[in-house]
Structure I
């Protein structure tokens, strides 16, 4: 093939739509845009959150990202245990009460990020979070893997006109295609996707990084990797190899990388054992690991090569490439139960009409985790239907309860 495989992909990717986030160009030919996710690794302390932001800047990251929700905007006290996941010993409501980032922190953390010349944005998990982030001046919005099926959230996010970044974890091809169509139909002009495995912690064997260039061609957008791979063996959680999957994705043309950061993974692991925190310990990099990952990527971008120094690294790299796949991996199946679906949020009398709440108290049903009710895509059909019986808050929406 003329020009070799790399020349072929470069010629294909010249057609990929580029865009900017806060003046940073995203797309082929540009430096990989590296995002550090704080998530719950602040362990409930704004000082810890600030320390993570400073560490991200020192390591050479381009952006820091939060997650904007409360326990009551992402779920309710349904006493649901996420069986089959690393959080199965804690019900969802309790988990998110401990893990969320207080909304009153956002402005102060944004000011620090601005001072350190880091792009600051977040993942909204309901419509009120979208509005909050727009008012805050966020330059982009990230849709998490679990929220890909929340079509109402996608519509609200797209309507802002901001660039949208969206992860593909747990999705089938048709689900991903539907989400892209919803975003485009609601006005999204600037879109990037992430190849992502949401079986926490992820495994090199299920990374399937060769999907990245195919996703770029199919959707004609920049594509990156939302990376949750730390360990050579995700079951034993031993042998840390935290730079390989990200570097391999860049070799394959990834335009963005998103990773979680913790100051001390072993301390977080202990907090998780005690049920007090550390909920992301198994897929979060430490500051030295983050810096090594970024340095490897920048060296590859400069020199066009990077040689691994051990057989373990080379083995993990080969496993990470995998095959082209647009279906949930075995490790992701249990996580699908944590997606949002439709739930009754206020008491509804027999014969009363249903109305979508969109995170407010004005309606009587909304999209919440877990995925026990009807798909959010049916919201338009359900609105203005009447209840066939009295409905209680905390019931998943089903067809039998509607006219």
Structure II
């Protein structure tokens, strides 16, 4: 228990340092506002580390470092401040407006080209169509703090994480993964200022929780909804499919139908309305072939190679493919045995992808951090570990 408390103290103390640095050194105004508020939340958590039960401390800290800054920035933005949200919030809200009026969240290349040069970046929607749903409240009800897309990102996140907790609470030590998905500074900052990655992460964690209970139909629904929001859910969907395959025919069939069907059904209307717009937004722009350059330009290895070496983009893609091949060999030589293995492969695979993709951001590392914490929780020697049921057992399960 002493060691656990020391780890908690280190987490909250280092998070306070991160928040302080962000408050005074960040070049992004929404980030500075977050740091100024979150610093007090993390500092209070440090002071209360021995006085408050760990779960209550987690919930209180998340309220202070993520939800309070989110509401403050949303209220100020609704009041007229234009510097209280990252660009992705505007992108999602505009996508929601287009979805409501045209049936597609995307603009075509020609429509983006017709925009003023300084607005073309916001004309792109590099997400799956489901993400536009979070922009519908502002389109339908107008400008209020509660119609801010971040508020609905938070609602979806709270719902998914609460459900995952209910599913796992009796068998696994889930507080550390919960910390990684909520009060870990990158996650808290992302939710308060931008937010679009957090519901995707939360739904992915919910899918792992269902898989840990051998409820593969529910896992397929959770990861299918996540995949309808953003492509970052697709690697997890593939890994969980491999786990379901080892659990018997009925298991993987129950899993695959919603995991693949939900994102395809969500994508279909946009493809019918304007297939070229889907290609422009979802493929060309993230691949660096849009009318403007993606702002995802963090100086990670893939980006540095792509921009600093002759033929660097091809080299970066080749390195990415080699990393994928190495993971495939790993899976062949050591097939997935349980959810711990699935979480580990997801963490390693996404880390490799984030590091080697030419267009990338440091913030995307929130995904592998949370999956690594989940792996650590699932492999705890003091707790029962889910093992994939045999095909015979799979025929008896209800999914």
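Read-outs: derived from the displayed coordinates by stated rules, not from any lab. This structure is a prediction, so every number in the text was calculated from the model and none was measured. Cβ atoms are built from the backbone, for glycine too; each structure is taken alone.
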key: Structure (I, II) behind the derived value -10000 of helix-only ellipticity at 222 nm (-39500 (n - 2.57) for each DSSP H run of 4 or more, over all residues; to 500)   = I
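Taking distance in nm of label points 7 Å out along Cα→Cβ at positions 29 and 333 as the criterion, which structure among I, II has the greatest value? Intermediate values should be presented prior to the final figure.
Working: I: 4.5; II: 5.3.
For this comparison of distance in nm of label points 7 Å out along Cα→Cβ at positions 29 and 333, the top structure is II.
Quick check on the output: 34, 23, 21 is semi-axes √(5λ) of the Cα gyration tensor in Å, derived from one of I, II. Which one produced it?
Numbers: I: 34, 23, 21; II: 31, 28, 21.
So the calculation was done on I.
Compute mean count of other Cβ atoms within 10 Å over residues 141-148 for each of I, II and report the one that scores greatest. Walk me through the intermediate numbers first.
On the way: I: 24.9; II: 15.4.
Structure I comes out on top.
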